[in-house]
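Derivation of every value follows stated rules applied to the coordinates shown; laboratory data play no part. These numbers come from a predicted model, not from an experiment. Cβ atoms are built from the backbone, for glycine too; each structure is taken alone.
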Structure I
Amino acid sequence: MTQNRTLAAANLRPADLAGLKVLVVDDHSVTSRLIGDVLRAAGVGQVETASDGLRAREILKRWDPHIIFTDWNMPVMDGLELTRTIRRAAVVKDTVVPNPRVPIIMLTATRSARDVEIARRAGVNEFVIKPFTPASVISRIQLVLTRPREFIVSEVYIGPDRRRRTEISYSGVMRRAQDPAEVMDKLDRQSTRETIGVELEALRRVIASRGGMDRETLQMTYRVMQHTRHRARQVRDQLVEEVSQSLLDYADVMGGAEACDPAVLEIHFDAIRTLLAVPETNVKLATNVMRDLTVAVQKKIKVTKAA
């Protein structure tokens, strides 16, 4: 069976997200703000935040969100207990909880098999692993909106159906093993290039919404470039891989993402965007893009070191 595994932003238009109300629960204000900025940049219409589960319940009294993102570890009431109180309202009336079936996405720094099982038993729908990228946040919204799970109410479990055959971790197309190699390569390359373009655009919108680069977006940019390099390497898109590697090398030379010049990151973004927009057969243009990129980066490094 063919199954859609394309990046969420390629499927969900801003108009699809404009009416969404999303509650973000995290005691770390920087993380909470960053997730909110990612959601707004993706087109989500309303975002509310809370610093722990009890404050989240206070918001639920007056506000009925369509989706909840919650951190696992929080003081006062953590994400697991918040999830349990929401799901419990399906069998024991709770005037605080307007919708016991609301999709809940767990934010966590680890995802062991044991952690997954614990969270699933509590009634969590999906997971976002920290540190995250725009694509990882948006893709979870896609899952709960386009592939809703049946809600189960039983004596031993309350929550979304825990059975799932596949996890969406790859953003390319599903292929049949008997397809010719050249056809599979063409489909993969096209889909992967579209995915790269979507994630870079999402990143640019987040940066713009925050008024420019800061510590968090610099670190996020580094992670996105790691993913871009990996995707490009998988489908043998050598030039996009080289640009991604160039940015990662630059960050390493500078001593980390936080020391990077935002202008240099923009140069790399523009180079990838240009390469994705032109036919791969246009070797002359691609060569010029790579040459200009190399010259610009080396110049910036020399200026920085001289200063």
Structure II
Amino acid sequence: MELQRLLIWICFFFCLGLTVGGVLVFFRQKEKENLPTVRFLQYYLIMMYAFAYYVMWSDVFIRLLFPMEDKAFISKISNFLTLISTPFLLIGLIMLIVWGLRLLKKKSIPLIIMGSMLAVLLIVLPFLLDQHFDVLQHTEQLFALLIIAVVLFSMLQLVFFPIHYFKTRLKILLILILLLSAIVQLPLIFNLLNQAVWELGYIFLFFLVNTGLGVYFVYVGDFPGPKRERQKAISFEDFVEKYGITAREEEVILEIYKGKTNREIADCLFVTVQTIKDHTHRIYQKTEVRNRNQLATLLRGFENT
């Protein structure tokens, strides 16, 4: 019994670490979080984490805390907690569906309809095979079927159409991770988790595969780089306004920028050379440069000169 308790706590803390890691992966990728596909997968993971803690771990800890209670009573409590956690699961699976559809470069309405029909058929399969199928007694199996149906629906879209951010080889690995998240549910459907060790293994794999999906998608996807705001183009008029250049000084600056000498500028503006020198000295003081080369360098930083 003590060994079982130890395994439970070890598995719990591993799952807690996977949860924290999975959430931090998205919050650290600030430049990607505005992409719809990234956001929807993030919402999916958060909802599935909440569902897993609310259903799987609550069931484990209830049996751990009340080992001597009536098993039928414990089973009813477990099924009740599973049912009221339905919103977490449904919202998460809706996010997964939207994520898969947003990944597609083009969509096929017939394929979406066919995938939806197959998913619905898979969900109602227990009711078709067993007319006495009791939802309260088999809630976990029904939810496992629901997860498999949604995952297979999303996979069906990704298999037949090209997707954003992933080339062929990388896309195959993404599909395999999705497939693995469906395969993990099979032991629950076939009621193979009678032993505590197998149940803990199932819970750990659930967290591991879903976290792996998020990490793989964020770090391997070839996402567009962050959009950088274009710096506002600074014109020569802005330069004049910034440094308080007068109209005559403006004319002198333009002639200096053309590479003319003081004599050539004086002849062009019909003033003396000394006047040009005086204007140039005041320009140097206003712009905090020491010579023509520095002034020319400063002007090159301004457009439309």
Structure III
Amino acid sequence: MSAKILITRKLPPDVERRAETFFTIKRNKGDVPMDQARLVELADGQDGILATVTDRIDAATIERLPATIRIIANFAVGTDHVDLEAAARRNIIVTNTPDVLTDATADIALLLLLGAARGAAQGMAAIRENKWANWAPTGMLGISLTGKRLGILGMGRIGQAIAKRAQAFGMKIHYHNRRPVETVDATFHATLDELLEQSDFLSINCASTAQTRGMINARTLALLPKGAIVVNTARGDIIDDDALIGAVKNGHLAAIGLDVFNNEPNIDPGYRALPNAFLLPHLGSATLETRNAMGFRALDNLEAFFVGKPPRDRVV
């Protein structure tokens, strides 16, 4: 008898077809984010869960999961929505999907850098609202990337991919990481404060942890040079929303570009009121090729586990 797997959201057709060849599948038919009670209810009688970032699997939820659940395969790299310590206490394996979304997310980071720097939000609004009167030598002037210092907070796979792309635009790369990365042609800063002081642009690419949540706040934003630009493709909770919105309003920041937010999709309404905020709805990994690869990687981990092999991407 095949293992029984709860898939919490609708996945690309090729991924679902492959899942059906190996497992007995239970689906979230409405394809809407479930609350914890509904997740626990649907997990009854299942052997594993293929979860996504919209599933808030906290300690209380894990404690209520049926004893049959032995693995949570995460359809994402980040695992901040899963309480890993609680999973370990229940001997529930947790896996993720590294590597496969690096390029897609790095592409979005460059889109945010360009969109924020060149005033894409204002330009699009002028076209859509029929407010573009004419071309002018001083109209809609943006900021060039060439020659500017890009500070990368978190030089993992995605940070390194962003660095390579930004170097092609002539940017000078600086970064802060837990330790230097020998393969990166960039300037390492041992502290976040040092990085911020040297960053005309800041790209946030670190994981969401107890140490990084709220790291970009009023104090740290003030360390950026006046007129800096901040972009985020990591997690929304790394940023203090009030502080970031305030830094744009008071002119300390020239613009921002965000693909991730606190409390998605119920973002702080203050962002919508900023004309120089280039905002995207969490599109980092949103290509068909990438989402297929993420699903296949999650299934690789599930299939390995249920045939008695170590999952490739085990985090717990």
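Among candidates I, II, III, the computation of helix-only ellipticity at 222 nm (-39500 (n - 2.57) for each DSSP H run of 4 or more, over all residues; to 500) that gave -9500 used structure III. Taking FRET efficiency 1/(1 + (r/R0)^6) of positions 26 and 154 (r between Cβ atoms, R0 = 35 Å, to 0.05) as the criterion, the highest value among I, II, III goes to II.
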